[in-house]
1. Taking -9000 as the value of helix-only ellipticity at 222 nm (-39500 (n - 2.57) for each DSSP H run of 4 or more, over all residues; to 500) derived from one of the structures shown (1, 2), identify that structure.
2. Compute mean projected area of the Cα convex hull in nm², for residues 26-73 alone for each of 1, 2 and report the one that scores greatest.
3. Looking just at distance in nm of label points 7 Å out along Cα→Cβ at positions 34 and 58, which of the labels 1, 2 belongs to the structure with the highest value?
4. Given that relative contact order in percent (Cα under 8 Å, 6 or more apart), derived from a single structure, equals 26, which label among 1, 2 identifies that structure?
Structure 1
Amino acid sequence: MTNKKEAKIFQGGCHCGAVRFQVSIDRFVADDCNCSICRKKGFLHLIVPPENFTLIKGEDVLTTYTFNTHIARHTFCSICGIHAFYRPRSHPNAIDVNLRTLDGEAMAYFEIKPFDGKNWEDNVHKIRN
């Protein structure tokens with residue numbers, strides 16, 4: 001699978017539907033991080049510039065969790081608990097979308113690469129957006 005394709009627009013959201021978003025993707029590679037929080041959430045990372053992300057609805061039901069350096073802003077639906085996107089520590093001015101929360105068969109478009117987040121400081125330079 002090639003890493004660069006024509007941009008495609010996907011929609012996604014949380015489980016209960018209270019949070020909905022749209023994202024434009026032109027790089028079809030997702031990172032599967034093995035750090036403690038990503039492993040527990042099952043987060044597959046798609047880091048996009050903020051201009052490629054539109055929150056359609058649900059700002060009023062989002063809750064934020066931070067830990068450690070408090071740079072990452074882990075947002076999730078306060079109704080169903082799904083973590084559909086957040087502001088990552090690695091790219092605090094970008095949006096990190098959870099590939100698993102995109103609608104339909106979106107995952108079929110992506111190559112998933114492992115990322116060693118357990119050793120984040122040694123590997124952060126490998127994360128691209």
Structure 2
Amino acid sequence: MEINIPSVKAEVEAVFEEYETALVGNDVATLDRLFLDAPTTIRYGGGENLYGYGEIAAFRSARSDSNLQRRLERTVITTYGTDFATAATLFYRDTAPGKVGRQMQTWMRTADGWKVVAAHVSVIAE
């Protein structure tokens with residue numbers, strides 16, 4: 001299996017950037033589109049454990065749209081073959097001094113494009 005095929009990595013980097021733009025802009029439709037619509041899709045958040053696309057979509061639609069801006073550091077995107085990837089990043093918010101957020105996503109290529117199939121978000125002390 002080839003790791004980090006340049007063209008595949010570029011695709012995942014682009015969709016990761018699309019996700020980040022949608023996240024800080026609270027573009028719920030795009031966020032929903034980028035998660036796999038399946039009962040097996042999981043998102044563990046800072047205060048919630050979401051099982052299945054329905055729970056994730058419900059969380060997104062109810063989430064506050066304030067204080068979403070953040071800056072990313074140490075983003076690592078790794079592709080495995082042509083259809084599977086992981087993305088890991090640290091994030092910082094001015095509204096949470098002394099804290100560092102951690103985000104990991106598992107991406108899978110589908111007939112409808114790249115989709116998140118698993119995600120984890122947590123915040124710890126720096």
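1. Source structure for this number: 2.
2. Comparing 1, 2, the top value of mean projected area of the Cα convex hull in nm², for residues 26-73 alone belongs to 1.
3. When distance in nm of label points 7 Å out along Cα→Cβ at positions 34 and 58 is calculated for 1, 2, structure 1 comes out on top.
4. 2
Coordinate-derived values only; no laboratory data. Given the structure is predicted, the values throughout are model-derived calculations rather than measurements. Cβ atoms are built from the backbone, for glycine too; each structure is taken alone.
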